[in-house]
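What follows is a set of structures to go through.
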Structure 1
Amino acid sequence: MKNLVFDFFKEYRFLQLADLLDIYQVTSLKSYKAGEVIARQGQQFEYSIGIRQGIIRTYILTSDGSEKTVRFAKEGEFTGCMRSILYGQASNEFLEVVEDAKVILLSTEKLKLLASDNIRLLKLWNQAVSTALHDAILRIEFFTSLSAEERYIDLLKENPELIRRVPQKYLASYIGVTTVSLSRIRSRVATKFE
């Protein structure tokens, strides 16, 4: 298990062996099956999730009960419930496994405590928060500056494997259209790029 955790954090070259051992002490490995809901709206979820294998989607429920997909996270990425991670509050979102997943659960509160005495772990925390903020800004731009067809094309260019791996109903929700509209968009885009 230790090697799996160390391997996941290898891209953070500023971390020393002692830092990795500290991180290891506040992590656990877990597997989830496709369709499993890991976290629910209204509950506090105290972990950041490092994805070793699989895809996890973040979604919210609208006032009419429909699901709106906010994010997909895949191998090598982190996900979690932002209100819980940042503020220790109940989540306003759900985390659902799209593909069978193997993950590293990292206790957010324990990492924050370790980071209060360790500048390198604080740097890790700051990078994670910066990445989450950057992703949120990109998502806002995605919806405010692109048409539905442009959002699909952007997804096709930036993350084509999601199109292959994620069910159409989740992709439609992610780009803000119905599955019927997504089918039409896919047909138009396919003829443009033939």
Structure 2
Amino acid sequence: MPLNAQALNTATFAELLADTHHTAVHLEMRDLYAVGDESDDYAAFLRTGLPNLDPPRSFWPQWMPLVKDAAARGVVMRRAGIVSEPVTDYIRYEHAITPLNLQSGEDVRWLPCRRAFDIALPRNDLWLPDETLVQFHHFTGTGDWAPDGKERTTDPAAVALCHAAFETVWQRAIPHEKYTLQAH
């Protein structure tokens, strides 16, 4: 049953994704995230250089079933990251764990900032399910969730801007399997 306008603002992301029927796209534009649910895995990666690709031993058990369920329903899930080069340690980590995104059913691409200079981009990371609603993500300067970490809108102009931005990024971005990290 489709979510009504009020439910769209109060639904969890899992409920929002469960109500998605065609596409769910995610645009990431930060070079550093410091969100708590992945801090242990990230710290271990910095120590060892090895990613934790065992979903039950990480923060992934909540995420992977959501994506697999959406993909099984025919939802096309795409994630694009715009990254500075040379990449940060965090982007090295994110790139190293991306096989779990792919295994879940997401398609992932990377776009170096130098190839995004002429794209009109929203200032915040976002999710855009079925091109009907935008969920913006707000972070602190250090990469943790801001107190008002998520904001949703169905404003047609915001949706159109975010859709156009994502599609342009996607067309220029490099598929995960072909993207070579430019390390420092």
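Read-outs throughout are calculated quantities, based only on the coordinates presented, and are distinct from any laboratory measurement. Here the structure is a predicted model, which means the values were calculated and not measured. Cβ atoms are built from the backbone, for glycine too; each structure is taken alone.
Work out the source of 22 here, i.e. which of 1, 2 gives that when relative contact order in percent (Cα under 8 Å, 6 or more apart) is computed. Only one of 1, 2 returns 22 for relative contact order in percent (Cα under 8 Å, 6 or more apart), namely 1. Which structure, out of 1, 2, was helix-only ellipticity at 222 nm (-39500 (n - 2.57) for each DSSP H run of 4 or more, over all residues; to 500) derived from, given a value of -15000? Structure 1 accounts for this read-out. Computing Cα extents along the principal axes in Å, for residues 77-148 alone across structures 1, 2 gives 29, 29, 29 for structure 2.
Where does the value 2.2 come from, among 1, 2, when distance in nm of label points 7 Å out along Cα→Cβ at positions 53 and 69 is the thing being computed? Source structure for this number: 1.
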